[in-house]
Structure P
Amino acid sequence: MSFFAGGSDGARPATAYARENHKAGGLKRMRRTALCLLALMIALLFACVAWQVDHSWLAWPRAFAEAGTVGAIADWYAVVALFRHPLGLRIPHTAIIPQSQQRIAESLGNFVEENFLTPELIVGRLSGHDAAQALARWLAQPANSRGVADIGANAVAGLLEGIDEADLQWIFDRVVIPQLRTLDVSRVAGDVLKVLTEGERHQPWLVHGLEALENWLTANVEMIKAKFSEASRYTPAPLDAYIVRKFVEGIIALLREAAASPDHELRRQFDESLQALIVQLQTSAVHRRFGKSLMRDCIRYFRHADYYRVLLDRLRMRVIADLGHEQSAVRDALASMLVSLGKRIRREPALRHKLNAWWLALAHELVVRYGPQLSALITEVVKDWNADEVSRKIEAEIGRDLQYVRINGTFVGGMVGVLLHAATLVVMR
C-alpha cells in the first residue's frame, strides 16, 4: 500500500520505475494527440469562417469543426474533472477522485465484503477443488518437499540466530513454567502408565526387564558370593558359594518361567501392583502433593542452574551446525516427512475427504470471523492513501483510454454536427 502513500519510493525496484515511465510516456503522447486534434478542429473552424463567404460548401466542414471542437472541449473537461480541477479553477464537482477518496474507500471495502468475502461464495468456489489431492500430489514430489523443508529449516535457523537467553527465559517464565506449575504430575504419570498397560502393551517390556535382570544376576554371581561371605563369617567359603549358586540358579529359573509364561503368578502379581499404583497416582492426595513438590524442585533447579543459556547454546550449536552441512539430517527428515505425508494422503481417500472438509470449515470460519475486519482494513488503507498520488496512478493506468475518449468525442461530435447541419437544411427547404 505504500505504492500510493509515497513513503517507500527509494526501496522500489528499477522495473517499477521503468513501467511507470513507460505508462507516463504513453499518456503524454496520447494527450498531445488529443490536443493536436482539438487544435486542428479550431484551425479548421477559423478557416471555414474566414472563407465561407466565397465558398458556400465550407458550411459542411464548418459544421463538422464546430461540433468537433465542442465535443473535444467537453470530453477534455470531463476527463480532467475526474482527476483535477480544470485549469486550476475550483469548479464544483471536479477533481472527483481526490474529493471522493473517503467515499471510494468505504464503497470499495463494502464492495469487497459483499461480493467477494461471503462464506457461500468462498466455500462454493473451494468445494469444487480437491485441495487435499492437489497438495498431496505436490508434496509427493521430492523436489517440492525439499523446497518446503529448506524454507522451514532456514526459518528455524533464523529464529535460533535471533533469539537470545533473555528471550528464552521470557518464554519459559511467561508460557512454560506457569503451565508446569498447574500440571498434576501424579495424574499424568498415572495416565501414561494406564496407556502403556492397555492391551498388554507393557508385557514385552516386562519380558525384556526379566531378561535384563537374569543377565545381571549371571554377570554378577561372584560379587553376590563375596557379599554373602562378608555377611556370613562363620560358614565355610565352599558352603557360601554353593548356597549363592543355588540361590542364583533358582532365581534365574523363576525369571525364565515368568518370561515364558504370560499367566505366571509373578507376572500376575506385577500387573496387580502396577494397576494399584496407577489408581494411587490418579487419585491419591499424597502422590499429588509429592508430584507438585517434585515439579517445584525441578523448576527451581532449572532456574538456578543456568539451564536457559545451556539449552539455547546446545540447541543452537547442534541445529545450526547440522543445517550448515550439505547433507543435513534436519532438512532430510523434514523433506522425507513431507513426501511420506503426501503419499499417504494420496493413498487414503478418507483422509483426503477429512482434509477437504476441514479446509472448507476453516475457510468458512475465517471468512465469517475476519471478513468484516478485512473490509475495514481495505477501507482504512485506501483512506490513508495520498489523494493526489492516487489520482496520478489511476490516470497513468487508464489515462490513455480516456484520451481515446477525447479523440472519439472529437470525431463523433463532428459527425453529429454534420448530421445536424444536414437536418437543418432539410427542414429549411
Structure Q
Amino acid sequence: MLDTVAVFLSITAVLAFLNRRYVGLPPAIGVMSIALALSLLNMALSAIGFEALHTFETSLVESIDFSELLMQGMLSLLLFAGALHVDLSQLRAYRWQVASLAVVGTTISTVFVGFALWGLLLLTDLALPLSYCLVFGALISPTDPIAVMGILKSAGAPASIELVISGESLFNDGVSVVLFSLILAMIISGDAPSVLGASQLLVEEAGGGALVGAVLGYVTYQMLKSIDSYQEEVLITLAAVLGGYALAIHLHVSGPLAMVVMGLIVGNQGRSYAMSEETEKNLDMFWELIDEILNAVLFVLIGLEVVLIRFSSALAITGLAVIVLTLLARLLTVGAPVAALGKRFRLPAGSWSVMTWGGLRGGISVALALSLPPGYARDVVVSLTYMVVVFSILVQGMSIGTLVKRVMPCKK
C-alpha cells in the first residue's frame, strides 16, 4: 500500500511540475490532461507491440479501488475543505436559489437524464434497464466546482455566480449520493420502493446527515473555542472530519451532507468566535494544502483510469449523444430557471449561460459509477460516465473563462 501511495504521489508531483513549468493550464485540468495524454500514448504504444509501460500503468491503476478511495477517504476531506471557505452570511442571502438548484434541480436532472438515456439506448445495441439509466442520471447530475472556480475568479466572474455555483455543488453532491444509493438499493433488492418508502429514506439519509453534521460542527466549535493552540485545533478538525464521516456511514446517513454542514459551522461560527488570528491562518493554510493535494491526485487518477475503460465505436457515438443530453439537462434544470427568473435569482444578465456551461462533472461521478455491481450494465455506465467527465473537464473547463469574458465583458 505504501509503495502504491508513493508512486501515485510521485506521479502527481511530476505532472503538477510539468503543468506549472511548461503547460500552464489550471492545476486540476493540467494534471488530468497530461495524465490522459500519457495514458493514450501508452495505449497506442501497446497496440503496436510496446506493452511494458501499458502493462505497468494498468496494474498500477487496478491496484487502487478508485471508488472506495474517493467515497470512503478523499471525499470527506474535500467537501469539508470546500465548505470551510464558504461565507455563510453570503450563502444565506442566496439560500433558496442554492437549495432549489441543489435539491429540485438535481432530482429533476436525475429523472430527465435517466428516462432520456433509456429511450436513447433503445435505438442502439447498448440497451440498459431503466433502473441503471436512472442510476446514471443520479451519478452524472452533481457538479464539481474544483476545476472551474479558479477560472471563474481569474476571468472576473461576479462573486454572486461563484457563490451560487459553489453552494449548489456542495449540496448537490450529497443529494446525488442519496438518490444514487436509493436507486442502487432498488436494483440490488429487486423491488421497486413505494413513493412513501423512498421519501422516508431520502429524509432519513439527507436529514440525518445534516443533523449529524450540525452536532459534530457544534462539538468541534466548542472544543476550538475552549483552547488557543493552532496545532491542537488543526488536529481536532482533521479528527472531526475523518471520524465524523465514518460515524455518518455507520449510522447510514449522508456523510457528504454531514461534512458540508460541519464545514459551514466550523468555517463561519468557529472562524468568528473560536479562533485566534494565528489559528485561523494556520487552519486555512492546512486545509487549502489538503484540498490542493487531494484534488491533484484525484484528477491524475481520472486521467490514468482511461486504460481500464472498454470503448467501442457504438459506445463512442452513444457517448457523444449522452454528452449533449447531460448539457441539455443542465440547461433545462439550471440555465432555463436562472434565465426565466433572473431578477428573483439576483444574478447578473448572462448568468444562465455561465451556470449551464460551468456545471462541470468530476471525480464523484466516476467513483459512483465504479461502485456499481460488476457486469455489462456497469461497464456501459462507467464508459459513458468517463466520456462525459473528460469532456466536461477538458472542453467546458478550458472554455468557461472565455465564456465569462464574452457574456460579462464589463467584469475585470
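Just so you know, all these numbers are worked out from the coordinates, no wet-lab data involved. Predicted, not measured: the structure shown is a model, and the values here were computed from it. Cβ atoms are built from the backbone, for glycine too; each structure is taken alone.
Upon calculation of distance in nm of label points 7 Å out along Cα→Cβ at positions 103 and 375 from the atomic coordinates, which of the structures P, Q produces 3.3?
Q
Of structures P, Q, which gives 102, 41, 38 when Cα extents along the principal axes in Å, for residues 111-302 alone is computed from the coordinates?
Matching structure: P.
Suppose you compute helix-only ellipticity at 222 nm (-39500 (n - 2.57) for each DSSP H run of 4 or more, over all residues; to 500) for every structure in P, Q: which one lands on -23500?
On the way: P: -28000; Q: -23500.
That value comes from structure Q.
Figure out for me which of the structures P, Q the number 21.9 belongs to, where Kirkwood radius over Cα pairs in Å was derived from the coordinates.
Of the structures listed, the value fits Q.
Could you figure out which one of P, Q the value 43 for relative contact order in percent (Cα under 8 Å, 6 or more apart) was computed from?
Among P, Q, the structure yielding 43 for relative contact order in percent (Cα under 8 Å, 6 or more apart) is P.
State the single structure among P, Q that was used to calculate distance in nm of label points 7 Å out along Cα→Cβ at positions 87 and 199, giving 8.9.
This value belongs to structure P.
With mean count of other Cβ atoms within 10 Å over residues 23-30 derived from the coordinates and found to be 14.4, which of P, Q does the value describe? Could you put the intermediate results ahead of the total?
Working: P: 14.4; Q: 18.9.
Comparing all candidates, it corresponds to P.
For structures P, Q, which has the highest computed value of distance in nm of label points 7 Å out along Cα→Cβ at positions 55 and 359?
Structure P gives the largest value of distance in nm of label points 7 Å out along Cα→Cβ at positions 55 and 359 among P, Q.
Tell me which of P, Q gives 9.4 when you compute mean count of other Cβ atoms within 10 Å over residues 231-238. Mind showing how you got there, number by number?
Details: P: 9.4; Q: 16.5.
Going label by label, the one that fits is P.
So if we calculate mean count of other Cβ atoms within 10 Å over residues 183-190 for every structure here (P, Q), which label has the highest result?
Greatest value across P, Q: structure P.
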